[in-house]
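Visitor: Several structures are given next for inspection.
Only the coordinates and a few stated rules stand behind these numbers; no lab work does. As the structure is a prediction and not an experimental result, all values here were calculated from the model. Cβ atoms are built from the backbone, for glycine too; each structure is taken alone.
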Structure I
Amino acid sequence: MNVIHVANIGSNRANGVNIVVPEHMKYQSKFSNIGFFNFSGISVPIDSNVKILSKNNNLDFDLREFPEPFNRPDLVIIHDVFSTLKFYKVAKILKKENIPYIIVPHGCFTYNALKRKKIKKLIAINTIFRTLIYKATAIQYLTENERKNSFIQNNYIIIPNGITIPQNVDTRRNYDKVSFVYIGRKDIYHKGIDILLKACKIAKDAMREKDATLTLYGPDRKGSFKKIDKMIQEYKIDDFVFNKEAIFDHEKERVLKSSSVFVLTSRSEGHPVALLEACAYGLPVLITPGTSVSDEVLKYNCGWVSEQTAENIAEKLIYIVNKPEEIQKKSKNAYEYVSNLYSWERVAKLTIEKYKEVINNYDSVH
């Protein structure tokens, strides 16, 4: 099977799409011929088995210019459609050549995600992107919750993100002094940082009494770093809530190993890789339904699920710092959760099987 992935990804490592797309291709290349066309023209780390089809001096998607077998692919995968208008041209070419294609929205089709730049997106959906979106052979959602909360419900498949599972993880957690941690973009609204900080204000007495802390790691987003600092000062919680720069690689691993609970109170997510990585290091999680994995977290008993309100999140914070012994059990469950469901090898095999089904269904009616 010959598959082309088309995206517009760059080098910002805080953007989950930039991280997971190369990983999907790397592991899929063990089972199929994988090509990659990147509209950004930026060189990103890609496995050597993946054929690079885009060139810095020529970023026109033209099947005639691609080497065999990618001049006539069996399937094309289009990632994160709102990242560039050029995707509509890709769809136009594929429809003309009678080649099936799948859209992977990475969370951007959810109703909460559409609230950002709503007018712009609605115009695009109903004009230039209309054919691209509604004529897609299938929509690839990352979770069932993402699908349920998205504006397109038909012709879908469910394929999650994966992660590299670390070996010999110590799931024993320090719960004498509970340290909550957030790692991700400092997108105040999307990631629910505003309600998380309000929750800390409500729970401040319990947090101080138990000497608990919350540390937010991540890059600035349009001045959000200063806004978060200001909120922390205004709420008078700067003695136990800390706002820090982004961390990667060994420093990120060190933080995950030394923290107690990972917190993600997002209003909307496709499939949060940072959360899966945290679980892989044995961190139980405190999340909201917007993260799209709340049902799994409850099923595997690897964390706590709060309603999307500051009051309810505060209740969970207070509960956790007063019941720290629960962290240990949920830590082991967190590791088992991602090991059983989300290793890249397992995800890649599932993906190729689903892609074959899409192609076969397409061929049967064309």
Structure II
Amino acid sequence: MLKTELLFCMLLLMAPPAFGKQLNSPEPSQIPDLVSSLRINAPLNFCGEPLPLEQQEIRERLENELLLTLGNLPKVILWIKQSGRYLPYIEKMLEQHQMPADLKYIAIIESDLKSHAGSPKGAVGVWQFIKPTGEKYGLKIDPELDQRRNFFASTQAAILYLKELYVLFGSWTLAAAAYNMGEDGLQAQILTQKNTNYYELYLPLETQRYVFRILAAKLVMSDPERYGFRLKKEDFYPPINFDRIKLESCCKIPIQIIAEAANTSFKVIRDLNPEIRGHTLSRGNYDILIPQGAARDFQTRYQKLVDQWLAKSQESTYVVQKGDTLSSIAGRFNVPLQALAIWNHLSLSNSIHPGQRLIIYPQNTAPAEKIQK
């Protein structure tokens, strides 16, 4: 055993430089100096409201959140890389409403700027709206659309909500706290504790950390190089370019038709419109984003494709017979069960009944006599 261990040590010492480099720690210059990062001597504020850094407890709470933020280097790098894609729009909207630019950091700490972010409490989207609050501020949330995932619509809703919270509490710091815990809960704590100073209120621990997390994001995003993040211009993600179109849907229309009319793929349409939850849009009017340049002649292509699809659907209708199940019908027509469910806006747990009409696009081997007009 001793000889084996000695041989292994000798092999390590004889390893080529490339292998040795993999074992080495990163160069000190690659790691932010965390201790010096915590030395914040200049005045600091949130939305123009000063942070009482002269108080030891306040300084410790800020240092805690700053260290936790800097401890997740990949996350912060992605914040910085995405900043040019999303933050200019938020800043523009805040400026139009004469609101402080610092509020943009709420979106960063809430979701890392991810449209599909979700929480155990049911909050969704970049601004993490729960359903009742989202609907209150104009977001459509149903089985087909969830505008909490729409960056533009949810940003507008968040601005309206924050503006209302500021009117209610007279402080952006308290407005941010209420955004996290709800205005009713914050009002109750203010009344009970007879104190309107956020930094002196005993609140749920998540809310006690909330403004400090925002300030940590502000410190890092305002001066990334100070904290060791040296990105070049080409490292930043570019803005998303798109055309916005008005779409009128006469009935349940597959998203794939929109994609074909826009000369793109289903995935591109879903990525540009993360609020869409399924494969179809019901009858109604919609604002849809499509790739830049695709708006030209889109409506003509779209209407032609819809007409073709409606005609094909009429020729591909199957009337459910007694004893049929989704699985048996899928097997009979040689189509995937999930595709059959998607075509007919069903879940796999749905039951079917005789006389029900299903749309089926059979494979070439399917028995044509089973398709009834």
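Visitor: -14500 is what came out when helix-only ellipticity at 222 nm (-39500 (n - 2.57) for each DSSP H run of 4 or more, over all residues; to 500) was calculated for one structure; which of I, II is it?
Guide: II
Visitor: Distance in nm of label points 7 Å out along Cα→Cβ at positions 161 and 305 was computed and gave 3.4; which structure, I, II, did it come from?
Guide: Considering all the candidates, the number was obtained from II.
Visitor: Taking -0.32, -0.76, -0.90 as the value of log10 I(q)/I(0) by the Debye sum over Cα atoms at q = 0.07, 0.11, 0.12 Å⁻¹ derived from one of the structures shown (I, II), identify that structure.
Guide: Structure I accounts for this read-out.
Visitor: A further question on this structure: Where does the value 3.6 come from, among I, II, when distance in nm of label points 7 Å out along Cα→Cβ at positions 185 and 281 is the thing being computed? If you can, show how the numbers build up before the last one.
Guide: Numbers: I: 2.1; II: 3.6.
It traces back to II.
Visitor: Comparing relative contact order in percent (Cα under 8 Å, 6 or more apart) across I, II, which is largest?
Guide: I
Visitor: Another question about this same structure. Have a look at I, II and say which one yields 1.13 for Cα Rg over 2.2 N^0.38 Å, for residues 121-192 alone, as calculated.
Guide: The read-out comes from structure II.
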